[in-house]
Structure I
Amino acid sequence: MNTFLKSYGWSAFYETSFEKVTDAMARPARITIPHRTSYSVQSEYGELIASLSGRLRHELKYPADHPAVGDWVAIVARPDEGRATIHAVLDRRSAFSRKVAGEKIVEQIVASNLDSVFLVSGLDGDYNVPRIERYLAVAGDSGAAPVIVLNKSDLLDRASLAVRIREVERATRNAAPVLAMSAEKGDGIEKLIDHLGPGKTGAFVGSSGVGKSTIINCLLGEEIQTTDIVQKGSDRGKHTTTKRELILLGERGIVIDTPGLREVQLWIDEESVGEAFAEIDALISGCRFTDCRHETEPGCAVLEAIENGTIDRRRYESYLKLRSEATRLATQKNDLARMEERRRNRRTSRMHREAIKRKKR
């Protein structure tokens with residue numbers, strides 16, 4: 001394993017996937033920035049601009065199959081030109097994904113091959129516990145270890161900060177570490193570094209203006225990611241980060257900066273929602289009816305737990321909302337699959353009829 005591969009997180013998992021590549025000229029590279037029609041990659045030849053081969057472009061059926069920031073790919077390099085051709089996308093070990101905004105039923109990979117995903121919220125007007133629960137539900141399905149980061153701790157006194165931390169810990173049932181820090185002041189950065197390290201990759205995800213780029217600058221010890229001042233009175237920042245980018249921190253590991261997400265639409269199923277709300281999910285077997293929706297049914301163990309104070313009502317409402325979204329997504333996926341199956345059947349029938357006509361001629 002050479003120095004480049006090791007520093008960028010190469011492991012036996014990717015080696016096994018790379019062994020399936022048949023082109024003897026192929027070399028591993030990691031996607032650092034996806035562009036509109038090409039990709040910046042880091043390889044043993046340095047940084048190159050890479051494009052998909054015609055064959056691979058034809059084989060990649062869905063948008064989520066295309067390379068994403070953090071992906072390892074097999075390239076054939078042209079170092080003299082500073083370019084390369086991507087011939088394969090290696091298997092992903094983990095991926096933080098969401099449904100694209102809008103009505104389309106399409107998965108979008110935000111970042112892949114992560115060890116940790118840092119869910120960043122600001123301790124200003126951005127602070128929103130249900131949103132943190134939503135991020136945590138999505139992160140729990142990613143295969144990476146979630147870490148909740150409460151940035152801008154300098155805006156609160158010690159007592160108020162302790163209240164916020166306890167509030168988040170109770171709401172998330174200690175499903176992830178909760179770190180409070182001030183990237184602007186450099187306070188608490190060492191707690192975050194503990195979740196990184198040589199060859200480890202962490203992605204920063206959160207709303208616009210929460211300080212993701214400022215945190216990365218703090219980790220680097222220099223300002224390479226452009227930041228902007230949050231607008232007074234609104235606690236909302238501008239979308240300073242406009243692209244997903246993988247950045248090497250040397251011995252501190254690798255980080256991925258992402259643009260601010262206005263919303264995180266779920267790309268998870270009901271089972272994953274249940275895992276995110278484990279204390280509620282554990283009660284379901286005690287309900288009188290096996291098809292209980294935990295809304296108005298008599299003998300509902302979940303509703304009883306709310307009445308006696310065992311389950312927090314606000315968290316229960318978050319559970320219902322996310323479960324409803326996951327159910328609707330599953331229905332939409334099934335409808336889409338049936339439509340695609342009908343299209344395939346029509347295409348097959350048409351090809352069959354044309355073959356019979358040719359045979360008769």
Structure II
Amino acid sequence: MKTYGIIMAGGGGTRFWPLSTKAEPKQFLNLSGKDILVNETIDRQKGFVKQEDIFVVTNETQVPLLLQRTGGRIRPDHVLAEPAARNTAACIGYAAMEIIKKYEDGVMCIFAADHHIREEEAYTRVMREAVRTAQETDALVTIGIRPVFASTGYGYIKNCSVEGKTYRKVEEFVEKPDAETARAYLEAGCYAWNSGMFVWKASTILRYYEQLLPDVYSCLTAIGDAMGTDVEQETIRRVYPDIPKISVDYGILERARGVLMLEGDFGWSDVGSWDTLDTVRPRDEQGNIVSGDTLLLDSRDCVVYAGEKLIAAVGMQKVAIVEGRDAILVCPLAEAQRVKQVVETLEKAGRTDRL
């Protein structure tokens with residue numbers, strides 16, 4: 001059975017404002033110093049997915065930029081354009097219907113475009129095993145990450161071992177916990193971080209849509225019936241905005257029975273905000289992470305990203321200073337999650353020129 005890679009690249013990455021903007025969201029940023037995140041995501045699938053079998057689902061406004069920045073990595077007809085953002089259930093269902101209607105059924109490996117993997121060989125081994133598990137069991141398979149600290153920023157998966165199997169049985173999906181609960185999860189040893197990476201057959205996930213999300217499924221069926229016809233694009237633009245807005249986690253995975261999990265220990269990070277940048281970039285002797293033209297005096301544990309101007313910092317500790325094209329951010333790294341509030345406040349004020 002053929003294996004397909006599905007990369008979800010429609011997000012905004014607001015916590016990386018002012019570098020991440022609506023015109024150039026997080027997946028197009030080079031945070032590691034090597035390549036932009038979406039290219040790193042495409043390239044790391046080579047160990048278990050042929051490049052010609054990779055699809056990217058993105059907002060239709062981002063298609064030209066995606067094709068330009070990916071430099072021929074993705075076939076233009078494998079870029080699936082969403083006319084409206086309808087969350088991950090719509091995104092994944094659209095890709096599953098595309099595969100079923102235009103290609104042969106196969107195993108879908110689904111990833112976000114803006115995550116980082118440090119140990120790619122270990123990652124490839126886990127993903128190959130996940131593909132084999134999906135083929136043999138016809139189950140929904142998710143990748144749980146072995147937690148290395150008591151994170152309050154990730155959802156968790158409670159799981160248990162299955163005798164003689166490499167996979168584990170999912171018992172419960174848990175929302176982001178408070179600090180005390182996160183510490184208890186870490187100590188218990190039967191909880192994994194929810195990575196948002198999934199593996200399953202296209203035909204299998206569509207059966208779950210039909211059973212658990214019939215309203216979503218009816219929209220996907222209307223789109224699927226038009227695929228390969230002269231009215232395909234017109235139908236997508238008309239029907240897609242009416243798809244109920246729900247995540248695949250909440251709509252299907254948390255309600256499905258027999259979900260399986262493979263544990264990953266390969267240096268995964270969702271690189272969610274400025275205070276997590278050390279997962280992709282090394283710190284210097286003073287604990288700083290810098291990019292561009294910077295001058296730091298007596299400053300420690302800072303993140304400083306310069307654009308066209310020199311950024312000089314004196315006597316600073318644990319702050320982020322970031323120069324974007326149209327704005328500058330200064331905040332304590334402990335408050336980095338609140339950058340999203342800045343974006344929301346500017347949106348409410350109608351200051352979209354800064355976003």
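Read-outs: derived from the displayed coordinates by stated rules, not from any lab. A quick note: this is a predicted structure, and the numbers were derived from the prediction, not measured. Cβ atoms are built from the backbone, for glycine too; each structure is taken alone.
What the table below lists for this structure:
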| read-out | value |
| --- | --- |
| At a computed 14 (relative contact order in percent (Cα under 8 Å, 6 or more apart)), which of I, II | I |
| Which of I, II leads on distance in nm of label points 7 Å out along Cα→Cβ at positions 161 and 329, largest value | II |
| When distance in nm of label points 7 Å out along Cα→Cβ at positions 65 and 321 is computed for each of I, II, the largest belongs to | I |
| If Rg and Dmax of the Cα atoms in Å is computed and equals 23.4, 87, the structure in I, II | I |
| Among I, II, structure where helix-only ellipticity at 222 nm (-39500 (n - 2.57) for each DSSP H run of 4 or more, over all residues; to 500) as derived comes to -10500 | I |
